[in-house]
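Got some structures for you, see below.
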Structure 1
């Protein structure tokens, strides 16, 4: 078992001095918050009841963690459990996309793509119901209106679904006042006897943290800040065979990584999990835990269509964050050398980070793909749905903007007077988009756009965020001649050829489709 000890145990361990006792938290929760209603929907408190309106919201977005034996500090299953926290629930849910919001999902709803997989966030109507219920006397309502109670598995919940294979690290012990530590961990055999392609991987930390006593450190829910890892096969002499399969970086309390359906990641037979970059940090109290890695497989015989893209997008070298200043910006760019699908957006910042935006630049067009808030206690990856994942041509530029708050209003910053630079510690800085992307050939890119156009039933006046060329054949329809088709790939012909339904949708009967020659 790996043990990380504290050099100043008597000073650093234990409950932080400013932590509130449990009764004070409950009193705050039960008190009506002076939080302005920011949602437009108006709901009468008399019409909203726990069983009819609030319980379904809790089941969908809260009870996965807030349940008996769950990882959250309180259960939100029964009416009697929820009522003392009504005011706090209203406050935390209305933070929406900023640090501290519950559920921990920070995609901004007024900009960029809005279709993500496994999105637990609340809409305006649900937020209005919570406010009306919390401020209207928390009526219980008729039990007959209650949804069927969820059945929980105390062995732990896998968000992406039950894994086909689970491996675990050795136990790790971190003392309450231990300094941050970086290093490697023993390699772990997967036990896999044949090659399999992986559709998702999920890593969860299992620890004995006392949530009431813990506190005082950034990301203090977990002892593993991050793990950079790969899988490798070893020769008989213990050396690697030279083929490393990289996997998404594990970060604090992150959600599962769901690979593109056509780009499963290979887990080789007889491979080992290998990591020489594990970052441990203290929760503020003595904590023992380990990581569990769950793999879900594609069916045997599956072959991926698209390879992963490993273009770096970020800066972890020469960051400069001034003291006592808010709204500081960091910028990074990457030029795509092949047609690319953006599968996920995953901001990685440190303590001063509050927000990151992802933009695509193509020609004279600059388009925001996504903006999300950031909470270093809940690192999230945002997986786009199949028909919303950006499809960008070769030569497009990805641009990320990080927004940093190094003032006393940011609770994650220990001392806002200090300048901050780059570094691995949570109180220094990184600025990276760790999101997944896949590359395509030109023909695959054309076919993806053709299918997107059909799936969404697009017309010439529609707009698809993140797909600047999807509408080209609808906006300027050109019927290639037979001679021109001889010089085109089948994918290009499919992309330019409109279906009868598309022709009808754009009113092609009253227009003349030009050949390339006539168009010139």
Structure 2
């Protein structure tokens, strides 16, 4: 958020439990059908002193509920919303896997081909451990390629020194240095071991084979849709470089500050920074954890990956391979290709696979779950994005977000059995009339209109309120641009006495956020 541009000292980013227990704003109107969802979300934020949470609920091809709870930035009391673009953390892996499977579908990649052949042949050197040349694309997708980050260095998101003594932080550069010097912890294919570097490798392969940056491939696959601008991108690390489309990222109470990665800050670099702003870099994670997208965009991606919404991201045969549980040599269960495919006990259906992913890094907690609520029925999808870490947590990996948030949210949706006939949520039902959130996005839209339609809206004074409208008047063109009840209105007294509806605020907010972010520092 813009308020973070000045700097976020540890005291600003860490709040007391008393502050967290105060009433938290919600972005949209209260829908009594989903009151149980609101209670689960508000209780989760209050219990763990987290700043903000966005939840989107979809059934089949429809988004049926969306709500933001709490703050995108606590210091300036900016409310969160489903349009803000969050760091996705390890949820990024499933998106990267989709890009890889698209290339497999196109015949440009082979799952059981050596992954080294797609990038390593360009290094001009041989790896220290020759077994790396046996690693397959499939093994990277299933975390069975031989690196165990619990016992060996996984440099993803951090930095290494290359042979010339230069600090490298980008994913593809970290990958090259580490592949040439590392020793595997196990023979490729022998056992499952979670790590990030494998998906950095997969993202690098996708870029080498396709010729475009990973973020461009994913954005092109998805494209804009109702409620979503379709943008997926790699995030930035510092308050000065983070997009205005993102929330602020808050560390847990009492969290230590750390020395930043070399080169992230200009001279003189600060001695210490909050962990979300220098302990790691999104570009260092690349396809393993560095992607950024809104909750709406992530939900549309999930719907189309599942084939619940057209056009599907993958052909049915490709999707079937991706969602098939892989037979792993050590007996590890429930691994698809870059995605979790799990059979769970109640309240989930043991007859059907539950798919999803979770992610965690300092200042961020993310998850999505898709589950059929009737055997073979349409998928209920819940997406949750948090812009904070729990007090006392490490990376947050030990937080049970599935048990503490996602399953309660699924049960909360179930408490209203007629959600299955709910229509796609209407744009004018996403912002509570007269709320601080409506006011915040009204100002964003006014500023955006003045930049992109300056001939119509050239100069303005401060925004005003009258008869339920928040508006700006432009004397040189004798026009009024306003919002009310989630709608955008235009009044041109020299042309007509009618106040004309231009559309819903939601029709313009995703584009305004995208364009505003493009012009931010």
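Bear in mind these aren't lab numbers, they're just calculated from the coordinates by the rules spelled out. Quantities reported herein were computed from a predicted structural model and do not represent experimental measurements. Cβ atoms are built from the backbone, for glycine too; each structure is taken alone.
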Q. For which of the structures 1, 2 does the calculation of distance in nm of label points 7 Å out along Cα→Cβ at positions 309 and 461 return 4.3?
A. 2
Q) 1, 2: which one has percent of Cα pairs over 33 Å apart, as calculated, at 41? A) 2
Q | distance in nm of label points 7 Å out along Cα→Cβ at positions 93 and 485 - structure with the largest value, from 1, 2 | A | 1
Q: For relative contact order in percent (Cα under 8 Å, 6 or more apart), find whichever of 1, 2 sits highest and give me its label.
A: 2
Q: Please state which of the structures 1, 2 yields 2.5 when distance in nm of label points 7 Å out along Cα→Cβ at positions 101 and 437 is computed from it.
A: 1
Q) Out of 1, 2, which structure matches -7500 when helix-only ellipticity at 222 nm (-39500 (n - 2.57) for each DSSP H run of 4 or more, over all residues; to 500) is calculated? A) 2
